[in-house]
Structure I
Amino acid sequence: MAQIRFGTSGWRGILAEDFTFDNVRVVTQAIADHLKAYADVSGGVVVGHDSRFMGQRFAHEAARILAGAGVKAWVCAETTPTPVIAHAILQKGACGGINFTASHNPSDYNGLKFSPASGGPALPETTADIEARANAMLGEICYREMRLDEAVRTGLVEEFDPRSEYVEAVRRQVDFQAIASGKLKVACDPMFGAGIGYVDKLLEEAGAEVTTIHNTNDPTFGGAPPDPGEAHLGRLSSLVADTPEISLGLATDGDADRYGIVDRDGQFIEPNYVLALLADYMIRVRGEKGALARSVATSHLLDRVAKHHGVELLETPVGFKYIGDYISQNRILIGGEESAGLTVRGHVPDKDGIVACLLVAEMVAVTGCSLVELLEDLYRRVGPCYTRRDNLRLNEEQEESLSDRLSVLQDGLAGSRVKDVILVDGHKFVLEDGTWLLFRKSGTEPVVRIYGEADSEERLEELMEAGRAFVLG
């Protein structure tokens, strides 16, 4: 029997193979046991799901197990985005949240994400304890369950709608009057997911003219992964490019915690650049101050923005839990990852693709510029950055030898000597010419991810080729 393993965003598995009702019951019992051992459970647990197959059934099963353990379950009444669940945890003073989502993964996956009382992703020591408890119970009927109707009757399960309170929180983060003044025409793509009716409706309420595609709940996500990367936003890009009056395309993934941005000409804008543009906008135009945070795999363009404005830059391992922790501590103005996760001070300590999209709309409305124009202006002030990520599949010999070879790499790469080695998460080599390469192995498959950055596209290609040659030997 496969072991339960929590990754950077929870436990995920293929439906009916790994992700089964029995395993969900075991993991929920492990969460209940963890909370009863380490937390005050009187606030209950928020339980929600995205638009994936059987999401509501899984949520109800989790609620029954929590009720059997004597822990109240606040069950979201409808398909609910991840950031909305995060806000509900805080708003209700809950001791945690269970969210059934596999985010941007294909539709044959589902997942369970646990968040503690902070509302952000659980830190590794928490998920390790839950893993250990769950794996010790696998194959046994060790959970205590309660009939759903009985749990509702006794008040241990209560359904609620968290949307309105979340929307009010968003209104505190985004200048909708500025969006109204900008008379924006926007295209939105919620990718058949939980974000339907959030970005599009909020923009419409602000007076923007909105065209929305893929806005019906579909557990198959139209046959493609609900991933708002360039490869899956072809229809949105074409719509924006073919409609001159539309100035912006905005997308959210399956659970609306990630974002995808398309400029007025249909060009996809990398999340690395979106993060830096928003940080610069919040400091330069809004007049806000505060430290910035990024993961070790994220562009150093954010570092240049921080230096330009005289604010601190914090680097974290990969995994939004670390940035969320900074938000909970009120240590940063904005933080994000290259994988399209972002949040801001005073908001939820988890990725929020809805707020990211709305802040981009505000930025375009206020400045009157395209995103490429804003990026060119930023490059003039701080210098250009070009970034890329490649995934390389390894054979057995390459996988076994890679860590040893990386640990003794002292010579230069691509014609430049190694200036610094950062081991926050993987092996990151900063070279004397200011370029860098990060080698980070996947924890679930024989794949190494190579991240690189340089000040020209030509230099970036040299760097990435050197990285590929090193890995493949």
Structure II
Amino acid sequence: MFSGIDIPDSVVLVIELAIIGLLLLGISKFRNPPGARFGNHAALISILAAMALVLVTDGSRQPVLLAVVVAVGLVLGFVSAFKIPMTQMPSMIAIQNGMGGLASLMISFAELGFSRTPVSGLSGVGGFIGVVLGAFTLSGSIVAAAKLNNHLKNQGRSPAINPILVVIALAVAVACVFAWNVSGSLVMIILVGLVVLSLAMGYLFAIRIGGADMPVVISFLNSASGLAAAFTGLALNSRLLVVCGATVGSSGFILTAAMCKAMNRSLLNIFVGTTVASKGCGEVKSAEQAVSDEPAVEDSAVEQGAADACAAVAAIEPEVELTFEQKITKVACAARDAETVVFIPGYGMALAQAQFAVIALANALEKMGKNVLFAIHPVAGRMPGHMNVLLAEADVDYEKLIEMDEINPKFATTDLVFVVGACDVVNSAAIHKEGTPISGMPVLLAHEAKSVVVCNLDTRPGYSGVENPLYEDPRTVMLLGDAKATVEMITAAVSGTGAA
């Protein structure tokens, strides 16, 4: 056991302000991939400094146990960060949100349940909210992670769930009232009931949200975990935890609002609406499964030059269905003739681990003098910024990642668009069809380009369940199968090293 060091409160306050300032500086850098690296390092240093400050000022009754727990946590964190593939990063973030909720739940529970004085005051309010939000975030995050990994299927929303959630919320409020000014075993029983009710509330809340709305859910749960920490700070009378938790909560809510704006939907519509999810690009197979399920595509034995190959494909009558090899040749010809090429990545690219193949094709086209850009939809993938992270991992210059509002006016003059594993974010039904889950949602205007190539696993709709008119457009070439293998074949054909 070691006791804390008696440091003047004014000095502690200055240190806390410095830690908070460093955290805010880190968050402010999360605007682009290069800045995000600095931001992560700054956030890490601020967390370590906060841990050190608490240990120095408060000490520990079990220093050996504390050291072991910290070591285990550090090892698990490093191993997870290095071992978990990028396709599972959204699930990992969801689990991390849940672990933040669990920490708040345990600390608030201990502060209230083992206190010898009746629950009251601001600390009591913070403790109750910490328990409720912590349990809610924990179960909701676990459900979100399971959905993202396809361990839970999206079956749509039952009309009975919303009334049940209202009843549970009322029961939680009643339990908190009964626990006020109570101590001993009774408050412990009430707290256990609160935990059970809050876990059920988080589960029911998340189970009814469709996969297309997962980016919003993840950012919302991130906000909830921060708020849980802030209210836990009230229970502990910790200024540092209150401010840092509130910072995470507010930034998460701002991100949630940005995601809703990108989808042209309100937060209430997403959480209470009637969006129906069906099987589609969200429920996808692994790259290995895709390769085993799709018929093998052999390299063409055609040895004629690129010009002759293009002429041969162009001579085929429009009503004749092209073979896969002929489609590859047609795409390679279009890529050689194009001046402007735009890539639109989606979750299917992450699943197939095709980002490096996509960059190889982009580099090959740039060497040929093409203007190559990447169009990024705010809710593409399974978490906010998912596509930015994937492409940054493949060392794409940030200047080439163009946001939706900036790239959409350029599609009308774009010669060729490559859609790689994207579904709903390029679905023009959102513009032209009313009464669908994505009606009114801003999408990337790929259908306005002169030519479009879709490298998806299949033609099924995305999580929205809405058929995509782009797939039937005569200007669209559908290359179905494993995106990584398909893009590699296109690169070989464009470069003249493969079948053309």
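A short reminder: the numbers here are calculations on the coordinates, not readings from a lab. This one's a predicted model, so the numbers in the text were calculated from it and none came from an experiment. Cβ atoms are built from the backbone, for glycine too; each structure is taken alone.
So here's what we get for this one:
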{"quantity": "Answer label among I, II for the case where FRET efficiency 1/(1 + (r/R0)^6) of positions 136 and 248 (r between Cβ atoms, R0 = 41 Å, to 0.05), calculated from the coordinates, equals 1.00", "calculated": "II"}
{"quantity": "Structure (I, II) behind the derived value 5.9 of distance in nm of label points 7 Å out along Cα→Cβ at positions 8 and 440", "calculated": "II"}
{"quantity": "At a computed 0.10 (FRET efficiency 1/(1 + (r/R0)^6) of positions 240 and 352 (r between Cβ atoms, R0 = 30 Å, to 0.05)), which of I, II", "calculated": "II"}
{"quantity": "Comparison of I, II by distance in nm of label points 7 Å out along Cα→Cβ at positions 224 and 384 - largest value held by", "calculated": "I"}
{"quantity": "Origin of the value 87, 48, 39, where Cα extents along the principal axes in Å was derived from one of I, II", "calculated": "II"}
{"quantity": "Structure (I, II) behind the derived value -19500 of helix-only ellipticity at 222 nm (-39500 (n - 2.57) for each DSSP H run of 4 or more, over all residues; to 500)", "calculated": "II"}
